[in-house]
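Taken together, the values in this text are just the output of simple stated rules run on the coordinates, not laboratory data. Only a predicted model underlies this, so the values are computations on that prediction, with no experimental measurement involved. Cβ atoms are built from the backbone, for glycine too; each structure is taken alone.
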Structure 1
Amino acid sequence: MTGHAADVGTTPVRDAHRFDERALATWMTAHVDGYAGPLTIEQFRGGQSNPTYRLRTPGRDYVLRRKPPGVLLKGAHDVLREARILAALADTDVPVAPLYGVCDDDTVIGTAFYVMAMVDGRVIWDATFPDVSDADRALYFDAMNTTIAALHRIEPDAVGLSDFGRRGNYFARQIARWSAQYRDDAEAGRDPDMDALVAWLPDNIPDDDESRIVHGDFRCDNMIFHPTEPRVLAVLDWELSTLGHPLSDFAYHALMYRMPPDIVAGLAGVDLARLRIPSEQDYVAAYCAKTGRSGIPDYSFYITFNLFRLAAIFHGIKGRVIRGTASSLHARERAANFPRLARLGHAAMQESQPRTM
């Protein structure tokens, strides 16, 4: 979940993710306007769950995203859903990479895939934006805020996404899902802070039941910024996108203010005023202004829910580490941080009172 130097750039295609490169070149000749080889393929280093490749040609570079090979859980790694939302958002105010082609034929390279533009720019891995001038830093935060607000203003029906997910009872369904996963993973153990969240959340769901397109993992390191300007050129990694509650999506993004930077890209403990980063309250107010809201009642519930959800994800990783099915350094770090996230969630729960920010 955090950015690391080891995640930057490309590497030769890993053995487990190799495919028939000539078959891909043949497909691109037939389906991608303007494509002309020869084709050179590299793999991005980052730990995407869907293998991602840089396709180099003399005239233009592309990016390919595919399902990983092997047996997959039902509904997981659905790159065709990613391609669908990229196409749907192409003519909106939400910046996405142009989509060049989609292939649902597993016989071409072994799995479904899509090809999009290679957007040249910067990925910011640290939420303090350390390489940005003090004078410009607030403008980068405003660019992120503007982008997520633009996403949440879109009516799903207007872009052909009315069936992109279930509508209604979003929090009840999510809380039930993650609570069951937590309870069922006996090997990962129980935690009193997490138990308290599981008991409290179902009884404190706000009455409001909005439904919009949500990204699901909206963070600074899932965007490409202009090389020199405070402007978002493309939002990346739409794997978790669905129809859901926009305030849950925004609160997940706003977790950066509460999050220790060694867990995910966060600002906890940072002197915001010195770095000229807007306060959490000002950031929430800016989002409200951009989305036509007078405020966010029960904001602390949305924060609590997202800390619970993230803790449940890390608890699942802990179980896989114990069972030996997730042995990477990142996985072990996340597993070790599960209790900290549960404590943060419990603290937010205790602070939670019906109020408006």
Structure 2
Amino acid sequence: MSAAPDARMNARFDESALERYLTEHLPGFRGPMTVVQFSGGQSNPSYLLTTPERRFVLRRKPPGQLLPSAHAVDREFAVTFALSKSSNVPVARPHLLVTDASIIGTEFYVMDYIEGRVFWDTSFPEVSREERPRYFDAMNAVLAELHTVDPVAAGLSSFGRSEGYLARQLARWSRQYAQDSDVAGRVPAMESMFEWLGKHLPSAEDAAIVHGDFRCDNLIFHPTEPRVLAVIDWELSTLGHPLADFAYHLMMYRMPTLAFPGLRDVDLAALNIPSEHSYIDAYRRRTGVDVDVSLEPYIAFSLLRLAGIFHGIRGRMKRGTAASARAADYARHVEAVAELALQITSPAGTGRAKRG
């Protein structure tokens, strides 16, 4: 996880007040402390806290006007705390949740710093051709591990409603789109997708802990090995349908390069990247989830969600609360991602054969 200084004033806070608070409330914390904002992150800004003895990561709500229920750092803390105690899902162990916004201006939590690598390109160009399949297998294994965690045994039975996940998600993103449209603008393709999914949403009710934004850049890999040390950015996590979560991850095979690299136009065989079919099969073997059902509505829904995320980033840019310097790049691709979703719903797209 690499950090880069960020001079944007809306991301700064009173570092002295934070150091005083952590000295009093976080066991083992002793200053002096330096603070550097991580360069990634579109929603909740994150910071590297360095002391003479160890390093931590602080993740906070952004300042300014926020949509209701967005930027839920308390939910991130709850799910990572539970998973760190009762599962094999790799997470950065959280230490302290602070809901008193008077300390640094917004709610925040503090977790372990994980030394490792974050890959921004889904084709993993930094690793050798021979090793590349192992990195894909590591991603697959971690997501399957998450989806096989028993929410009740993990103490997360109240983390979300297990029934009606897809319908509630569709309603949530439709509502958020409407709230953002005044500042981010209307997107006809998104509105068409909300209407189509309202009629074609899968009715399956399987429930698991879902991450909500499972991509390679939300994973911290071992410095030299194809092994995931931590899954990060849990803001969208809840209880929901595992296939919806898996389909969102599977979008990497359907996406061209739009703000972040996709695999749609990549020669998978030349790069020794597993085919979509074999990747799906590996997930099926690990979880026992019925992936024989058509994934197309789930992938269409996932693309719409991604368009919604980008639309929300555009709205935050307009409000001045965008958390990343890359926000403009994400915001300009709202329409393109929504059009990809719309293509899947067309007669030529619906039910088409899986790649590979």
Structure 3
Amino acid sequence: MTLDLILIGFGNVARRFAQLLDERRGRLVAEYGVAARMVGIATRHGRIYSARGLDAAAFAAKAPRPAENAATLEFLGDALERSADAANERRLIVVETTTLDIDAGEPAISHVLTSLAGGAHVVTANKGPAAFAYQTLARAADRADRRFLFEGAVMDGIPVFNLARESLRGVEVLGFRGIVNTTTNYILNAMEQGQAFDEALVEMQAMGVAEADPSLDIDGWDAAAKTAALANVLMQANLTPLRVERCGIRPDLMTRVLETRRAGRRLKLIARAGYEGSRLSARVAPEELPADDLLAGIDGQQNALILHTDLLGEIAIIQRGSGLTQTAYALLSDVLTIAKDLEPVRAIQPPRPKAPRRRSR
């Protein structure tokens, strides 16, 4: 089975995804019977399409002309039409990795809707679609009979949504709390050691974890978007990040961080959602945790999420490390989920009767 991929966005995550496809090419064919080729790439630096497949590395190196969002959407529509055969055969996938827009989740939401309407499945690492329009997009995917998957939107490659979808059937998620932003967790840990806020932030930027403009991280917007996505998917909420109570971290927290540590407690930026009576509340804010709280032991670039369920109590998911490879793997995992859906149903053949044994004379 050959899957045709159209990449919308070609930054660090998408490029690592392309590398991962190349690195695992033999294994994907041998173990899953899946070959994948990129037929279209659109980024703010340019656009390219070839039904025969593209060399992603060559595209990345040549620095093509700039492209506006409107032009990217136009390119996507054209690429979907040119890939109509693959779409009709259900083997066309749009991989959406544009940057989070914290105001409305666009243009990612439009990319998803256009792709589904054009007969493509969609996988994305962008938090915006699930955080701003999950119910709308899930219904659109149902109508189109296509998959809309986003495992990399919250905890990189850790299968949070797949866990709930495949392994927790019949279980209701009543709430959750967790540490879901790497940059702020790293900074708070560094401040406990006496390092200045700005120095720790620069380190995260040098590692490529925090953006040049880190406001989405330190102001709590990234965690709020992840909180909305989790609540929308796991708890059937209808939140947006704008409705999540939010308080980020600032350099003036140093005194509180040190005093909390001396008292045997830890200050962490906690994302949480749960019901207060019949009302769903969601919040991102620094919280002082006792030393024996599982989240108090989450250090550096680690993340963790604790689900509160009706039948299984608390379920904890811990990610010891995060980075481009983990997020790229989430995209690959979603692609393989779609490939599994496309596997032909093998007819069960009756056992062949054994030939009668000849008696020796």
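Observations
- Value 14.9, 47, calculated as Rg and Dmax of the Cα atoms in Å, for residues 190-309 alone, assigned to which of 1, 2, 3: 2
- Each of 1, 2, 3 could give mean count of other Cβ atoms within 10 Å over residues 14-21, but the derived value 12.6 comes from 1.
- Which of 1, 2, 3 leads on distance in nm of label points 7 Å out along Cα→Cβ at positions 198 and 214, largest value: 2
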